[in-house]
Every structure is written in structure tokens, then in C-alpha cells.
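Each structure below appears as C-alpha cells.
Only the coordinates and a few stated rules stand behind these numbers; no lab work does. Remember, it's a predicted structure, so these values are computed and weren't measured experimentally.
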Structure P
Amino acid sequence: MKHFTLDPHMVAAFGGAFYPTGHSMVMFPNAEDASRVGHQLIDNGFSGDEVYLIPPKTLLAQISPTVRDADNPLPSAGTDGATVRAYTKLARDGHTGLLVKTENRAAAERLMEVVRTVPYSIAERYCRLVIEDL
């Protein structure tokens, strides 16, 4: 499992909000649950390079600022800014994120089988043109 560092490929071309196409983001109220799920995913076939643990402080420092100009000069046509604001609110409440590479529906379903074993607060999959609730 890797520690998260925002990559330029993880932001939207228009507006610059966090938009890691081909990944899913899950937020957990309990940091231990997030870490445990990350390790279980690796044990169940996900590559350690495809699973990122995102502590609240990291999310607030790296992901939250991506929405600063996302609605400028025009309001965003999508939900990417609103989704980042939801992550920001959860991170301020101490929730920890897990970003996992899920390039297809089958990978997202494998992810959620493990995630659903513990309480989680939000789960979103970033497809090319839409953010999908998991």
C-alpha cells in the first residue's frame, strides 16, 4: 500500500478538480478500518501500487485545494467539485481515504466486497465521464 501523493493525471483537464479516472475513492470513519481494508485488498489480488492510503491531513493538503478554481470561470458541469467538498468535510471530521485503481466494473465490485465488511462513509468510482456511487 502506498502513501498518497497527488499526481497531475489525477485532476480534471477542465477546472483542475481531483478526478482520478480509473480509480475508486472510499472514505472511512476509522483509520484502522481503512488500513485493514487496504491490506485485505492487496491480499486479495490488488497490487500494492494500486492502493493508496490517504490520511485526513493529506487529503486536506493535496486534494481539497483542487476545487479552489474548479468552478471558475463557469460553474462545473459535473459533480467533481461537490465530491471533493464532500471528501473535505469528512476529512475535517477525521475520516481516512483509500484510493484504489479500479479500471473496470469487476475490480470495483471486488473492492466493495471488502469495503462492505466495515463501516464506510462514501464510495465513488471515477469513470471517464461520470463519477459513479458504489
Structure Q
Amino acid sequence: MSRSIIRTDSAPHAVGTYSQGTAAENLIFTAGQIPLDPETGEIVEGNFKDRVRRVLHNVDGILTAAGSSLQNALKLTVFLTDLSRFSELNEVFLEFFSEDPPARSALEVSKLPLGTDVEIECVALAGAK
């Protein structure tokens, strides 16, 4: 089995020693994405839902670079610094996954990189968008 590294300008560049994503066989694994705008390198302004949207667009950018898309997501892991925002998270997820959403876990954590309040990682199927 071979592993390939995913690199794209459609998502923020890594802020540490990791790859934006990796692929092996028919699976794609993204690094945890935070609401960094890939063009400015800054955390997006706005409300929590805006930040979640940015994160999902970043994840999709990595998947698209690997020849897939967010619609092929199998499992998302969401890290929140405030689990009371779970209902807001669900509202945004409905925008992206109106039918047959992927499996998901949501965890409250004490801190996230660059002081943000949401991070999402993804496992997806490679293949058709």
C-alpha cells in the first residue's frame, strides 16, 4: 500500500509538522482544519457559524485536491471549546449535508490551535466528486 501527501492552496498551509492530508488506497485523511482563510492566513471574522463554514470549506479544499469532495466524507471529528454550541454546529452541518450525513463525533476540548473555537478532521472515500 502506498501513501500520498495532499497539498493545496485551497486550504490553509500546515502551521506545524504535518500534511494537509494523506491518501492511501481508497481513503483520504485530512489534518484537523481550523477557520483560517487560505488566502490571508488569518482566522475568519464573524460568528461561530461563519467559522464552522470556513472549516468545512477548508476540509473540502483538501478533499477536492485529492480528487474527492466533502460529499464522500465517511467520518468527521469535531473539536469544540464550548459544547453548548452543538446546535449551531448542527445547523451549519445541515447546509453541507442535507441528506445522508457522514458519521460524526463532537468533543469539547480546553484549547485549540491559534485560540480558535472549532477544529474538524475528516476521513473520506477517494474517487468521484
Structure R
Amino acid sequence: MKNGKAVVLVVEDSAIIRMGAIDLVFSAGYEALEAGDADEAIRILESRDDIDLVFTDVQMPGTMDGIKLSHYIRDRWPPVKLMVASGAAILDESSLPVGCTFFSKPYDDHTITDVMAQLLSSEAPTACAG
């Protein structure tokens, strides 16, 4: 947490959806960072040590999709909480890393902020709010 505020990294290739998610994170009282793809997200994660949660889309351009990104984050930064969303794919949560929560788009804003609050209040990196 930075200055007492949790830091959430939103990874979404659609600028309009990303802006909406950033607004949602701000309205929930968290600091928001943004990335347009997994490569940019990894660069941000490598340059900062205060990211508490990553909220990523599944389908993105670049070297990896949101599922691969979530596994990469879980392996490299285990304390970071993970939320994954997709409008095209309905995923079996078994394809996601432990503690990762999946949401279908369009998602309900209140559900997203409730799960963020639950994950960010948990000390366990594998806390799952399914």
C-alpha cells in the first residue's frame, strides 16, 4: 500500500474499458495504475514494489494473454492479488492460478469493488473471493 491506499494495476487493451475500470478503482478509494498489455504490466510491476492487486483482461495483444500474465505474476510476485475478466471467454477457474478470481464482462461494478475490498483486506496471497 502506498500512503495507506492500496495500489491496483488495471491491464486492458481497450482504452474505453480501461478508463472505466480506472474510474471504478479510484471511486473505490484505491490508487490506480494502467497498462495496455501484459508486457507493459510486467514493466510496471518490475519498476514498483507497491502494487497490491492486478485486474486484467484475458484477450490482449502482445506476448501473453491475461491468463499467462496472471500465472507469471503469481510465480514472480506471489503476494499480488489477481482478478481476471473477459467478455469473450468463460473460463474454468482451474485454468487460473490459485487465488485468482474470474469475472465475465460486462461485470457489475459493485461486485468488482466488493471483491477488490475483500482481496485487499486479506493477508493471505491465495485468498479467493469466488
With Kirkwood radius over Cα pairs in Å, for residues 5-52 alone derived from the coordinates and found to be 12.3, which of P, Q, R does the value describe?
P
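Check the numbers for relative contact order in percent (Cα under 8 Å, 6 or more apart) across P, Q, R and tell me which is largest.
Max of relative contact order in percent (Cα under 8 Å, 6 or more apart): P.
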